[in-house]
Structure P
Amino acid sequence: MGLANACPSKYQRKTMVRHFIKFTDLSRDEVLHVFERSAALKAARARGEYIHPHLAGRSVAMLFNKNSTRTRVSFECGIHELGGHAVVLSENQTQFSRGEPISHSARVLSRFVSAIVIRTYAQSQLDDLARFGSIPVINALTDEGHPCQILTDIFTATEKFPGQPLEKIKMAWIGDGNNMANSWIEAAGVLGFPLTLACPEGYEPDKALLARAQAANPAVKLVRDPREAAKGAWAVNTDVWASMGQEGEKGEREKAFKGVYIVDSALMAQADPKAIFMHCLPAHPGEEVTEEVLESPASVIFDEAENRLHAQKGLMEFLLPKIA
């Protein structure tokens, strides 16, 4: 059986459209299946086998209302390497910017393309695209979540700790309770790994989401002290203090985070000796993380960036069953 036809059918539901708007849209077994396919596609690419025509003859719309480097390039290259065609549009290139109802755009796009990848502000836009359209919708980042990044980060962690069950890979999150933190919480609820988040007062993740994850996985905790979160962690994660759209809060956020919510060598020393450092990028050296940690042997930031390509190829393969 060729690699392009090796996707097991037991998880494919041709009669039901599947989305990846939140991490909870996949089950534990489905995530592990995506990881298996991502690893196979990554290994094939390393052998020089770039093109696997899973999406042959199909197009994917990529709608970007926020800036992007890693997400846009990894998705566009991934669609090409799966044999498909990417149609890339910014908001001002569509009728969204002129007030066309999402209910109309969703139904129109569903007749042209096989999936929608969207990076935007409001999560409700994705919900409406999924509600009114008839094709998979993939969250490429909203103000509420970034599930593709977390899918990639966990895939990267499984590479760095081969053979270890996910339940043993203790994760730490340091800093803002932002969209990344929300998706980490969802992932911990689905996959069952220990997760401790250290966030300053007033910058906590979504409370309802945290409560749901804790009900499924009591090893999800929220603390104030970054040292408590990092203690014994296998992976230490962080993000910028002010995300896209929060630039006006930069000064206020610096007061809440500066000098405490920073991943430096002293904080990494609290983690397990084999711990890795993760960051979704772009980073602000000297703010949420020091240059020393970014360039240290523990840092896997560029492996994470590369793995966006492989994990998203595995995800698209899953969401878009191969046409016989």
Structure Q
Amino acid sequence: MRLSELGERRVIELLAEVLGECGAAELGIGDDAAVLRLKDTRVVVSCDLVRESTHMPREMTPEQAGSYAVNVNLSDLAAMGAKPVALLFSLGLPADREEEYVRRLARGIRHACDAHGVCVAGGDTKEAGEVIISGFALGMAEGGYLTRSGAKPGEVLCITGELGSAAAGFYCLTRGIEHPEREEFLRAALEPRAKVREGMALLGYASACIDVSDGLAWSLHELARRSGAGFEVYEERLPRSRGIAEVAALAGVPEEELLFHKGGDFELLFSVSQEALPALKEEFKRRGLAQVTEIGRVVEKGGWLITEGGERRRLPARGYEAFKSRF
């Protein structure tokens, strides 16, 4: 069977089956990041790869590409509640690319690292047919860490920030859509920022957490699957930027497509008990972090969407998936 038929998730399962468990890992393949136990220290590690043909639209500047590569790697650490320490990057670069391109790419990486208080410790460079940025993020689990499992029926499902802006930005680019909020949407698509501080603030409150960059619907199903539970999410509660519905209409797609399936938002989906939620919200407010919105609840089984019209129907587990080249 070809990889285009398997899809990224089955490829990961296949690799995990063959590679087996790592004795040095307290938490291995399958979560947002791995956790290594080194004496009394837990080291959280993750890697992510972006390439020009699939992640860098022509409108993306070299600085934005560098920043994107940093944030996509740190978003995995954010979902674990880990404190980032350093990054390593392997760069595949076309030989005919100008020196100034590399300089600008490095500036984008440096700027994003400075914003998160991390540094680049090293890496590798090779010639390639297109720009490829493979990152490796290293963090510390100083006060424990979060996983995709642990959500319990009766708990509340929450999301940080807003949804749909990145998808709206990509539709503005690919469909040539003009809208009053276009620049805001383009920033969301081309300059996302990992919710690192929010992830660390969730420790001690959240029972499970996942990054939603591959789409909210897929992330809801994955968190529920790993927790052995289900979910119920309310469409009317989803926090969204002004103008999302208008962009969806201009693109000729349902608003639900932007909110649930297209992805690109570097927000965190998490579960928390009813009792702990008020204190968590107060902690986020005190630290000046992203807003927290209750969007649903953990149930015994199933993946349900309660529409704005009150209809209860199944939400398909559809989001971005490599190899299949579709959502």
Structure R
Amino acid sequence: MSTLILGIETSCDETSAAVVKDGTEVLSNIISSQIDIHRQFGGVVPEVAARRHVQNVLPVIEESLTASAITLADVDAVAVTYGPGLVGALLVGVAAAKCIAFAKSIPLIGVQHIAGHIAANFLTEQRFSTPFLALVVSGGHTELVRVESLMQYTFLGRTRDDAVGEAFDKVARSIGIGYPGGPVIDRLAEQGNPEAYSFPRAWIERGNLDFSFSGLKSAVINALHHQRQKGEDIRVPDVAASFQAAVLDVLVQKTIWAVEQTGIPRVVVAGGVAANQGLRTQLQQAAEQNSFQVSFPPLSLCTDNAAMIAAAAYPLWETKKFAKLDLNAAANLSLVDWMTACLI
């Protein structure tokens, strides 16, 4: 008998609801984005995001059910992101999920946001066996993770300062190309010279799988500042291409090191930066040259969405790891803390 899980995601600035069948088949995945609202501020304003979630969450859930041709009576469980994220935004989704679980007497499943991004790769036609490696690249996270199952993870490396998506947005702001910066820099990089600027690569030390992008971000900002002081023309595509080249060199090389150190020849990429076309191209080339497989979720599943949350919830459904109705938002919930709670 099939299992239908309703997923809800409100961790940042997308209100999303989805219905996923048996953890792999997406019946609907509705996303209401707030990018146009936050663009005028140059980034996400938490209070504004939370208020928009309040307005959008019920209509988005209703649209998701309609698109799936089901009603709440057909749903077996409701899954929700409860961390990490903006606490006000998270609370909206958690409250909605708890109300549905209580009203319909169905299980409530709490999901960690990054586990959702990793699980997005299970919503494709390609099937995965464990263990595999995950390169998590988003606005708040840059991590290399060994995945034993969708409830068991080992960190191999993580960022020591700025996440890669955060660096993209800060550099974009300094160039003057607005928010969100990642997609714009990716497009501009195709038109620029990646060797126009000699920006640093933070290797830390050979074989070390941690990341650091703060120094690179500062180097870009300082270079732009010096050029403006001298009255020099700044060719934005060259800045974008040189910055992106410095980022991708590190992401790709450290992924290769992770494969070499673990002997695991399969990598999945997860998070919003997984949509970066330069990263997709270079990692695919690296995979072919170094004899490992790399997989990316479809672009629609790279950014925050509820289908990935429902997919991550399916193993918890199978093992009956349900949350209580006193589930609260956890703005700093780590993958390790969530994993520990799931395995108790």
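Just so you know, all these numbers are worked out from the coordinates, no wet-lab data involved. None of these values were measured; they are calculated from a predicted model. Cβ atoms are built from the backbone, for glycine too; each structure is taken alone.
State the single structure among P, Q, R that was used to calculate semi-axes √(5λ) of the Cα gyration tensor in Å, giving 29, 25, 20.
Details: P: 32, 23, 18; Q: 29, 25, 20; R: 35, 23, 16.
The read-out was computed on structure Q.
Structures P, Q, R were compared on distance in nm of label points 7 Å out along Cα→Cβ at positions 257 and 281, and the highest value belongs to Q.
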